[in-house]
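Following are the structures in question.
Nothing in this text is a laboratory measurement; each read-out follows from the coordinates by a stated rule. It should be emphasised that the depicted structure is a prediction, and the values quoted were computed from it without experimental measurement. Cβ atoms are built from the backbone, for glycine too; each structure is taken alone.
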Structure I
Amino acid sequence: MQNFTFYNPTQVVFGKDTISKLPRLLGTHQKILFLYGHESIKKNGLYQKVLELLGDRELVEHGGVDPNPKYEHCLVGIEKIRKENCTFILAVGGGSVIDAAKFIAAGVKLATDPWDILLGKAKINEALPLGAVLTLPATGSEMNANSVISRASSDEKLAFASSYVFPQFAILDPQITYSLSMRQLQNGLVDAFVHVLEQYATTNEQALVQDGFCETVMKTLVQVTADVKVNPPIYDARANFMWAATMGLNGLIGVGAVQDWSTHGVGHELTAFYGLDHAQSLAIVFPALARFQKERKKEKLIQLVRNVFGMKDCSDVDAAIERIESYFRDEVGVKMKLSQYGVDSLEAADRVSERFKQRGTRLGEEGSLDYKAVYEILRSC
């Protein structure tokens, strides 16, 4: 088990009708950038509810955040904050909205181009405070310091992390998920599950508590998958789903353990080039990557299916990978090949591997995956 420091300052307010706590959580902030996605929060009544709760506070609205938040849209938000002298950002939405809020919060304090944050050229020393009302369980962004932003002009998707952009609070009311579409629910289940895989299916560091935490989160997701997808919604299923997704990437399950994130690295490029949903790319890439590295990951993959899926006698890594793949395909119900989204796997392999070659990128927990490996992995997708 490796050395670690764990820090997470986000106050989580979880449960039925917790949206009512919003005025108290905002404290004395009177001029707020209200950040949200497109029309869904207006259709489900959440938009009007937020307006009612904020009363006479002054709101500067900035809607239109895309599922992969765009740098260009974030720049407009930064300018609105500067022009209107907002003192707080309220993000009402899923991980994309919260990621955008983090980037805006950090970018508004920079004198240089905010894109430098994502290039690793700008040091973040402060950020505007922000809070979140979560609508889509998936990314865990409501309780972490990570953000992923896309730039349309260059087909790039890059990430950053800073302790300055932890949300001060996160409201998690499972009832808010009742209006989500099937596609959104499927994406959330896959995203949360793969977040755990990235922190678990690596090398065995004898981080027993962390392994147990990971297995519990994955078992919870598997257990509630069918009930999450039914209509009318089942509160307990949505509640467990929401909390599992938050726990999947708030930092706790990964401390003291080796982490991978190569599935995300490749998946981000598929999203940048072809517009695939983030979770769609993850479901496609992980099984292919696991097969490419099956000898390296054999021990943890077999441990996973024994402890999560109950395959107590499993000793075959290929069977273990197939069980994980079948969860995505048959239980969650997502597509598992690039061709099913109209993407040619050989073209994708060429484009993504060339980008990694240009950047000198190496992926994996031991940096063992170079651009040639990425090419082979994507060919099989």
Structure II
Amino acid sequence: MLSHREALALKNASPSEFETFTHRAASLRDEHWGKTLTYSRKVFIPLTTMCRDECGYCTFVQKPGTSGAYVMTPDEVMKVVREGEKLGCKEVLFSLGEKPELRYQEARDALARLGHTSMIDYLAEMCDLVLKESSLLPHVNAGTLSENELLQLKEVSVSMGMMLENVSRRLLQRGEAHFACPDKVPVQRLRTLERAGVHGVPFTTGILIGIGETWEERVDSLTAINDAHLRHGHIQEVIVQNFRAKSGTAMANHPEPSLGDMVRTLVLARLILDPSISLQAPPNLEERFAAYTAAGINDWGGISPLTIDHINPERAWPQIEALKQATARCGYGLEERLAIYPRYLREPKQFLTDNIASRLTGIARADGLALQQCI
């Protein structure tokens, strides 16, 4: 594992030095994860596109009054879920803007029509509906959560997620990526990570690179994630995601991180994070599969045969068969996993409610990966 000094020095490592670090990262991945990379077959449910935050790079969020601002109805949610079920999906990824009802009357009105006063309450109802009316399992990305909200969602989801993005308070300043984003205050996001650990929630988090952060701030962010995991053992995967400039945003002309920068950060992550934490890089944001594999990743994340990536709608998912072939060319197999990683299935009392645990027996293999079903 990297010391803090080594982690900082990795930014400017010479080609030969970096090759050594890369070999260490790949070897560590092989030792702990074997010669198989994984992915999750999912549907993406953007429950609401309204949000009280205004990130400088986001096109997912839409303000009330625009055609793209909505809250999905139960019928709309279940239509997608049922179509995904027919295609063999096992994960329902719920993604939504954070706490729009605290800012917009339109969000409060939409929730009232659905019988709710908070988006988290409505999300919990939709997760419960998925459990009752399908074989799929919810994974929720609901942003920062109070203790009560986290416990409420644990009852109806197999796992949860929230991108830490970065621990830098500097990025909250005017002109920076997280200005006017009350839910991106680092201490609030770190508290959610900690609460998830205390209450045994299998959790996905990660960093977003290229949004104006320094290398040292990347190191600090990965270290903060790892420290939470060492206390509680609940961080099942970390995503290293590269910023993509989008027209119509405040950061439309901001430079994107290079492939080399992304690879160097993946190596950094693999060597900072505990080996038990899965390392993921989205395959639709940079289709350099060999470079990512060589840097030590072991997972491609959720991929949908049905729904687009609503966060990056301009970047299509790779076809699963094409990804399998590309992974094979790198010398690795590709296997489907569930929205919860195998090791958490071995500790159901700590990480699963009885209701969720009972649902996994029919879709998990003996090794904890996804049981293949005829489609």
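Can you spot which of I, II the value 23 was calculated from, given it is relative contact order in percent (Cα under 8 Å, 6 or more apart)?
Going label by label, the one that fits is II.
I, II: which one has mean count of other Cβ atoms within 10 Å over residues 226-233, as calculated, at 13.2?
Attributed to the structure labelled I.
Have a look at I, II and say which one yields 2.3 for distance in nm of label points 7 Å out along Cα→Cβ at positions 66 and 82, as calculated.
Clearly, the read-out refers to I.
If helix-only ellipticity at 222 nm (-39500 (n - 2.57) for each DSSP H run of 4 or more, over all residues; to 500) computes to -15000, which of I, II did it come from?
Label of the originating structure: I.
Upon calculation of distance in nm of label points 7 Å out along Cα→Cβ at positions 106 and 154 from the atomic coordinates, which of the structures I, II produces 3.6?
For distance in nm of label points 7 Å out along Cα→Cβ at positions 106 and 154, the value 3.6 is produced by structure II.
Using distance in nm of label points 7 Å out along Cα→Cβ at positions 146 and 234 for the comparison, can you identify which of I, II gives the largest number?
The structure with the largest value is I.
Could you tell me which structure in I, II was used to calculate distance in nm of label points 7 Å out along Cα→Cβ at positions 34 and 50 as 4.7?
This value belongs to structure II.
Given a computed value of 1.4 for distance in nm of label points 7 Å out along Cα→Cβ at positions 74 and 122, which structure among I, II does it belong to?
This figure was derived from II.
Of the structures labelled I, II, one was used to calculate distance in nm of label points 7 Å out along Cα→Cβ at positions 314 and 338, giving 2.6. Name it.
I
When FRET efficiency 1/(1 + (r/R0)^6) of positions 138 and 170 (r between Cβ atoms, R0 = 25 Å, to 0.05) is calculated for each of the structures I, II, which structure yields the highest value?
With respect to FRET efficiency 1/(1 + (r/R0)^6) of positions 138 and 170 (r between Cβ atoms, R0 = 25 Å, to 0.05), the highest-scoring structure among I, II is I.
Where does the value 27, 12, 11 come from, among I, II, when semi-axes √(5λ) of the Cα gyration tensor in Å, for residues 210-265 alone is the thing being computed?
Derived from the structure labelled II.
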